[in-house]
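The next part holds the structures, each set out as structure tokens.
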Structure P
Amino acid sequence: MNNSSGRQHTWLVICLLIGIAFRVVHLILFKNSPFFRTPIVDELYHHLWAQMIANGQMITKAVFFRAPLYPYFLGLIYAIFGENPFIPRIVQHIFGVLSIFLTWKIALEIFNNKKIAFTAGLLFAIYPITILFESRLLLDSLPVFLNLLFILLLILGVKRDKFIFFILSGAALGFSAITRPNVLITIPFICLWAYFALNSSPFSRIKKLAVFLWGIGLIVLPITIFNFWAENDFVLVSSQGGINFYIGNNERADGTSAIVPEFGHRWEYKECKYLAEQETGNELKPSQVSKFFFRKGISFLKSKPSEALSLYLRKIYFLFNHYEIGNNGNLYFIKSYSPILNIPIGFWLICPLGLLGMILSIRRKHSLLLTIFFTLYSISVLLFFVIARLRLPLVPILVIFSSFSIFEIYAFISQKRWGKLVLSSTILAVLFVLINLNFLNISTSDPAYSHFQLGNVSLRQGYYERAMDEYSEALKLYPGIPDAHLNMGSILFEQKKYESAIKEFNSEIEVNPTNAEAYANLGVIYRILSDTIHALEFGEKAIEARPSFVEGYLNYALTLSRIGKVDRGLTLIEKALKISPNDKRLLLTAGALAEKTGNSTGAVGYYERGLRKDNISFVRNYDMGNIYEEQGKLAAPDSIIDSYLYYNLGSILGKKGDLYIAQKYILRAVELNPNLIDAHLQLGTVLDRLGEYQAAYEEFKYVYDQGFSTAELHFNMGLALAKMGRLEEAELEFEKALDLSSENETIKKQLEIIKKLE
């Protein structure tokens, strides 16, 4: 190794060590953040999906709504190391350090200048936003690494003219595509660049590009095949594209918010699907739902071109502006937990320098690849909506060009090329002003939302008083903040402070008159308080406010059932099941209502549907409503719902005489929920009928030991004891039963029989 090469690698090591040091310090500081151990919103979504994977639920027979690589990556980490919050972040930081190397290497390959390479590597090593996203349970740091890897391998393939680099580059791009599919938009133009950049014969070039595309297909096609197998539907990677396109292209779109206008920020896929099916009059597959929303977005662009133009100018502004837009919390507030993230290097600096670098390097063959990728990836973001996470893959490209700009300007000065210096300085100044002026008066501070966010974290942790304080503070700063009153009301409801909860839900309705959750919750409280008139009123209002809100149907149906209108309640549940066919709560309720109507066969059908192995609606449907319920720990987990499904199913089968099957189901109910007293009672009854008297007695005794004492319980314990020949003990139990129900002739007769036998 010569001295020049040795020094070159020394500077690389320095870059890597600085990058490692910054990440270690950040992780030490960030572990004290409330967000470190308590994932919320998209982090929670990834966490819950990864948990399922780690627990063995590797697949569900459903098309992927979201690209699957990151949840499976996180699930693998959980499966190997457990749910230690440090491990996935350490792994992601390792990929971040590898991205430093890739940034350095790409700069070196393109510009053949160790100083430019070192500066690019150093800028990326200490760039705060990349470090922040590496430390969150979000997918965004992974595409940064994968995109850099595919770019480097493609450059090496063109330079060295070897097939191996093309297939590996394609595979890297394929992995990026199953993490964030919008990268696929770059493929045609990248192939075009590679074709003209290669120096071999046309046939050889085509073969290499075929190998490149084969590498992509090697990774992407298995996902496509799985999607087709799952629902007989052609979906390349994921089906969310149409909805995301509509989110970014509608009359109410602001260019940054992930809001479906018909449903607000707490939209659910099942509601989007229901809307599409209602408007088309057909049952739709995931790809058809996606196409429906694509058409809605296109319709807006065609029908209102002036508004669309204004929206896209706004999105372009956000894409290149220095402000970092967060959609999983205010990034500036989150950065406050790690001072190392406040280093004054950001988009304000690398964007103007980087754009200038693209202009100055326009004639360089290999840098053109970066410019093409940057341009097309930017377009792919603009098609949807602009947030810091989505533009993160642009950062290393801008860093590389920024480094080139710095040294080009220095060269202009040292070589006294004043004309080029003036021109480049003018361009840089104009770009700097455009990127850093705050035309739309964006504020980096959003204290109200920050307190609301902390309230959500505390709510998920179960610290209700702290959550209430944070929500109260948020409301002081912004009385109209959505969901603060709703969440406060939910906490008060959990604490059984019903009158106070009613006030909060009514306050939420004043802020947001279309908040279906608030109406539904009021309906629940009034049902608990036996105020049927108000319970029915608010149940109906919940459905009116949001016709696709399944919880509204569920609560309204339960109120109707209470006043004897069981058939009408079941009709409502059936309507809700059209919106959410796999909702276990709905199927449990439908079964219970069917039983009340005497339709035990129908009830069995509902319960069996609820217990289907592929009935996992959370990941399939991207149910944000379920996520928010999980955040507040206000929803019963699937295991509890399953326990009732098994218990009810076992009870029906037991009444029909299928005792062994009934025993199996009720045993499963008890395993899932040992506190389900009715299941223990029913199991005891089934065991008694099967002649397993000792086991039956133990089940009844377990119920008694939990503090329950009824005439029926003591009577059943007495019967079991009598059948085992333990007559004295049986007599005592019958006497206890008679004390609790002195007029019960059955108990009296049984007691007389026992006394005669003694």
Structure Q
Amino acid sequence: MTNRRTALRTLRLFILSSAVFIFGVVKTQAGGPVVWETDSRGQFLSGESRGVSVTDTGALMLAPRFTQVFDTEQAYVWSSAADAAGNVYLGTGHDGRIFRVGADGKGALLYDAAELDVTALVVGRDGALYAGTSPDGKVYRITSDGKAEVYFDPSDKYIWSLAVLPDGALAVGTGDTGKLYRVTAANAKPEMSLLIDTNETHVISLVADKQGNLLAGTDPGGLVLRVSPQGKAFALFDSPLREVHALSLGPDGSLYALALSDAATSPRASSTTTTTTVTSATGGTVTGTVTTDDGTAQAVTLAGQTQTPARSRNELNGARSAVFRIGADGGSDVLWSSQTVTAFSVAASPRGGVLVGTSDKGRIYSVTDDGRDTLLLQSSEDQISSFVVRGSDVFAASSNQGKLFRLGAEQSAEGTYESPVRDAKFVASWGRVWWRGRGQVELQTRTGNTERPDMTWSDWSTPYRDPSGAAVSSPRARFIQWRAVLRPAGGTDPRIEYVNLSYLPRNVAPEVLQIQVLPVGISLQSAVQQQVDPNIEASGLDPSLIGPQVQIPPRRMFQRGAVSLQWQAEDRNGDQLVYSVYYRSVGETTFHLLKENLRDNFFSVDGAALGDGSYVFKVVASDAPENSLGQALTGDRVSEPVDVDSTPPVVRAEGQPQIGADGRARVRFTVEDAAGRVRRADVSVDSGEWRAVFPEDGIADGPRETYALELPLEGAGEHTISLRAIDGSGNVSSARIVVRR
């Protein structure tokens, strides 16, 4: 069962869908217009292109012409091959059918196999088509008139790969025993011999080189083996990924190997994006967006700048697929790799480099031998599952739906590119759209209030043709998308290098999330903050673009009677906020201003300035610094009641002290607090150490407490007894009495 599941893994690869996480650079000054800027390759790859290429430097250009030749009306094309007459053969699944498409583009069913999938095709020296099927693997020999016979029927479960040796013999790679067979038609009867047992589970891919050697790709070891006609194997390459899925020989003798990892078999989770702007209780302000994919941070936007972690194509940790180039001298290089895209097919391009077909929107990448890759085109289907290269002609077979396309050398007559949808977060007023490019380029926009464009969105606008800028005519909405149309004109190839679109989101009132009142006696003071060059803000730049602006929390210090507030505030527009602090007594209805235009999210007041009593405080947040006159909004929150007590307790000695025969003094004190409660008391004899004492009822918690003390006295003469009382607000008072022993 284990081997069977491993083998079926290859078939599953062709039907996986790949999600693309979408993000773009947003340059913005909080409170002002937002500029949505698309100017890099990664951002352009997030959109949808038809007849448009995305160059390795991040520009849009017309793609090569890509025309549909034939529709098999099957879901999957697993394999393909071409003969000398210009016919292209397509092996499909899951009905196990083989189609022949003539040089004139007309196609028809050639043979319907009993097995589910036609997983390998090759044209023999005799002109017959050889087809490998799975499961219950067999190799069929099919003549041009569609007559088929079982040519080879091994005990192996799967026939994954076929190749023709220079002497006309057929090489067969199998699974789930990982064997490589040689089959010849001696005396019109096929004869089989085991060429090599690879000790791998599957021989997934095969090609024959000019020297008569077989080059085989395996699973799960991820090996590229060179097998001599005598069956001697030599490991040319050991891939860090587990399966060498496809091989293609270049004209210079180099070998291109496409390898897949275990991650290629598991669908990716859709990306999630969270955005937040919060002023914390410690004084720090953070505005940012985190985009994650499969639980791993892929893009982080701070201060409007999307930062994508830099990644080299040579970093294969976590890669789903990679393409290696193995030179004739045995050296190897990573030409292309991706952590998010699964590649299905590879072919040496007649125009140099290598073509890579992927499941990422059925795209084809052109990769040079020094690793520069261009998104050559995007097809109408989900996957590019195989290539057929015959001379200068290149054909691509797709899956989901199984079709055959021709990749021409000539340029498309027209191309369109649709950007990802931009979420303005709020209903927005649109400004202008402008771009840099050349040739005949038109842009259009459409808007809506659903995350995905549907029938409720506006129609595409009339074309914008002035690259220096045009007012966006689409209606106000939360979401917007732009479309570019490229056409050749006057001998100039159209090109777009960046597109900018400005908008102003609807202003939303800030919100004070929480007010915290610190214990009485704690004062907050501003810490020394990193100074910001005033020229930065004057230039219109966000200072955080120059470097991180670390907000240091306020210092806490003791100040008798101080009342300190801290609060958390949020502005979903990312506006800078200023605060005003008000107060009123519990019995009043009108708030009185304490302080306005505060930039900090904390404030301390001397309780004595308020007077004793119970008060509530109100913090009002305003986004006025970032909005024009008349457009600013406010939000507020009222604290819980706070008791303010600035009057110290009154301490009195009651009656005359008594001296016992044991030399101990017996004294009484009363402590009264008019505005609060007594919290504790301490006694000192003859200016000695203060020691805690308890009232007669055992707990200091009332506005009036009585202390009956019995204290030892050392030696004859006068002695001073002092009582110090502290109330709940930290106010201190004391009294003393002199006794004689």
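Listing for the model above:
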item	result
Value -23500, calculated as helix-only ellipticity at 222 nm (-39500 (n - 2.57) for each DSSP H run of 4 or more, over all residues; to 500), assigned to which of P, Q	P
For 1.00 (FRET efficiency 1/(1 + (r/R0)^6) of positions 71 and 223 (r between Cβ atoms, R0 = 30 Å, to 0.05), calculated) the corresponding structure among P, Q	P
Parent structure of the calculated result 31.6, 121, given that Rg and Dmax of the Cα atoms in Å is the read-out and P, Q the choices	P
Test item: Rg and Dmax of the Cα atoms in Å, for residues 87-326 alone calculated as 23.7, 89, pick one of P, Q	Q
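Computed from the coordinates by the stated procedures, all read-outs in this text should not be read as laboratory data. Fair warning: this is a prediction, and the values are worked out from it, not measured in the lab. Cβ atoms are built from the backbone, for glycine too; each structure is taken alone.
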